[in-house]
1. Please compute mean projected area of the Cα convex hull in nm², for residues 255-302 alone for structures P, Q and give me the label with the greatest value.
2. For which of P, Q does distance in nm of label points 7 Å out along Cα→Cβ at positions 31 and 215, calculated from the coordinates, equal 2.8?
3. Upon calculation of helix-only ellipticity at 222 nm (-39500 (n - 2.57) for each DSSP H run of 4 or more, over all residues; to 500) from the atomic coordinates, which of the structures P, Q produces -18000?
4. Tell me which structure, out of P, Q, gives 43, 37, 19 once semi-axes √(5λ) of the Cα gyration tensor in Å is calculated.
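Here, each number is a calculation from the coordinates, and none is a lab measurement. None of the values given here were measured: they were computed from a predicted structure. Cβ atoms are built from the backbone, for glycine too; each structure is taken alone.
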Structure P
Amino acid sequence: MAKSALASPDGQSAGKPSLKRRAKNFAIDYFRQWELQTMVLPGVIFMIVFCFIPIYGLTIAFKSYTVIDTLDSAPWVGLENFRIILSDRYFWDSVVNTLAISFLKLAIGFVLPIVLAIMIYEVRFSRFKKFVQTISYLPHFLSWIVLGGMLITWFSTTGLLNQLLMGLGLISQPQNILLDPGKYWWIAVLSDIWKEVGWGTILYLAIMAKIDPTYYEAAKIDGASRMRQIWNITLPNMKMIISLNLILTVSGLLGSNLDQTLVLMNSQNRQTAEVINSYVYRMGLTQGDFSYATAVGLGVSIVSVILLVTANKVTSKLNDNQSVL
């Protein structure tokens with residue numbers, strides 16, 4: 001009797017609607033908001049075509065695939081491609097370069113947008129504030145082809161940087177800095193920060209604009225200094241968005257900027273400029289070893305997911321067990 005009482009006439013449990021009923025509810029909700037649903041539809045189709053359907057292609061990582069094969073006809077090799085990766089010295093060199101550049105970007109490039117956003121927010125002269133925002137945003141809208149060409153010109157032996165250093169008496173002979181492998185990590189880090197630091201302030205400025213100004217007024221009445229107001233009011237209100245950006249940054253530690261690398265890398269600095277993404281590009285598209293390149297990409301994706309989950313767990317502990325994802 002108890003079992004039959006919990007069952008609906010069509011055989012479904014009382015707490016779970018039938019598939020037909022759920023489809024009907026979905027259709028009703030869709031047509032009720034058909035304008036919004038239609039606007040979202042191209043994005044859904046894009047995700048299916050370019051993100052979900054290509055997942056089947058990951059089987060190439062476990063096969064010996066060539067351009068004359070199909071995904072089904074290529075012979076299976078199991079974990080052979082991953083065994084080759086573990087013994088590939090050039091791959092591990094690219095891992096070292098990727099981690100070094102990414103950690104430098106994390107240590108410097110993650111903090112600077114926060115500092116710059118606070119400095120812009122604290123400026124009271126609106127025209128100067130808008131000027132600083134415009135100047136700091138501008139490099140983001142330039143492609144790495146343009147910025148890379150500018151950097152190559154500036155760092156050449158007859159470029160702007162050498163002329164300045166020689167004019168200040170810091171060097172006696174001009175040198176092409178991009179040809180020096182020992183300086184490439186800093187060139188990659190600082191140029192990336194120059195390009196993105198202004199753009200990174202947008203979210204922080206949006207959050208600070210929503211902070212109740214009565215907090216600052218009360219702090220002033222209590223005699224709090226400007227730095228104390230920033231530390232006790234501004235930063236705590238930015239905690240969640242800082243945590244979210246940290247999670248996304250940590251999860252992307254193995255995904256260094258491919259465009260930047262392809263523009264700035266040359267035969268002289270390759271030993272310190274080659275990153276995982278450029279290595280995958282070179283092995284897959286240049287040398288045609290698609291199976292090996294897919295295996296590297298799959299391994300990087302797995303590690304990135306692990307980093308994402310770990311960063312989320314750590315930040316949730318720091319935010320009183322509240323996850324931002």
Structure Q
Amino acid sequence: MRTILAAALVALGFGATSLAADVSGKLVLYTSQPNADAQRTVDAFTAQHPEVDVEWIRDGTTKIMAKLRAEFEAGAPQPDVLLIADMVTMEGLEAEGRLMPYPDADVSAYEPALMDDEGHYFSTKLITTGIVYNTGASMVPTSYKDLLKPDAKDKLAMPSPLTSGAATIHMASITGASDLGWDYYEALADQGANPQGGNGGTYKAIAGGEKLYGFVVDFLPIRNMLEGAPVKFVFPEEGVSAVTEPAAILSTAQNPQAAKAFIDFLISPEGQQLAADMGYLPAHPAITPPEGFPARDAIKLLDFDPAKALSEDAANKARFADIFGG
């Protein structure tokens with residue numbers, strides 16, 4: 001009977017490893033999710049695994065990593081699981097041997113590019129960056145190159161990759177595209193773009209009419225336009241970049257079985273439906289996106305190599321600063 005039950009649960013999306021093992025005890029999670037999202041995630045997980053006591057700490061990815069680096073130096077890393085913004089950070093940790101592989105996690109439904117080949121980290125959603133524009137603008141862009149037209153001259157706002165992780169990944173994706181590249185960023189500078197700060201400031205500048213076009217993460221304009229804000233979000237024909245909010249188990253995890261169960265939950269259909277319910281584009285292709293998003297198969301992702309982005313990060317940021325005078 002136990003075998004039949006386990007098989008049934010696996011069919012519903014719960015990993016076999018976490019079912020077979022003792023899933024209980026304390027689980028420490030470090031996350032960059034917003035507080036409300038983190039609490040909902042933990043509550044949904046513990047509803048399935050009531051014997052696990054989750055202690056979570058939330059901050060931005062940069063601050064979470066600074067805290068974790070200090071713990072590494074002290075020889076006492078605390079988290080079992082990381083759930084942070086981007087794959088590039090995870091690539092760095094993987095290269096240092098800081099992540100525990102979980103090759104038995106069921107990622108069969110996912111695009112291979114969203115997951116680490118050896119199971120060191122797992123993408124949990126797609127927070128894409130595309131084009132946002134004010135509905136009072138004269139031009140409706142459909143391509144990144146539309147932002148190089150005279151209509152957008154001196155009307156552009158962008159987050160800076162020197163500040164924003166999502167903007168860093170967008171920069172790496174755009175400059176790696178053969179039909180855009182660094183020439184595109186130089187053309188944006190000629191258009192009067194002055195990248196500053198993060199996505200929140202960019203969104204406010206465009207929603208308020210200070211600027212009319214720019215790049216921003218999808219959920220800011222999509223959620224707000226549903227409430228009447230004068231903005232629209234465009235998934236450009238070339239594709240969008242994506243921060244995937246990956247999760248990983250640390251090699252020093254004190255409770256690896258509970259950590260594996262947490263990973264299983266995040267990438268299960270139920271965990272992916274939770275991401276959609278919170279207003280994010282789920283990474284699982286079979287889960288319906290939230291209101292305001294197109295169908296998942298209508299969204300094209302720009303090619304992105306996190307290992308390459310990691311190795312070129314310093315050079316890319318230096319070149320960006322040179323172009324824009326940062």
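1. That would be structure Q.
2. Structure of origin is Q.
3. So the calculation was done on P.
4. Among P, Q, the structure yielding 43, 37, 19 for semi-axes √(5λ) of the Cα gyration tensor in Å is P.
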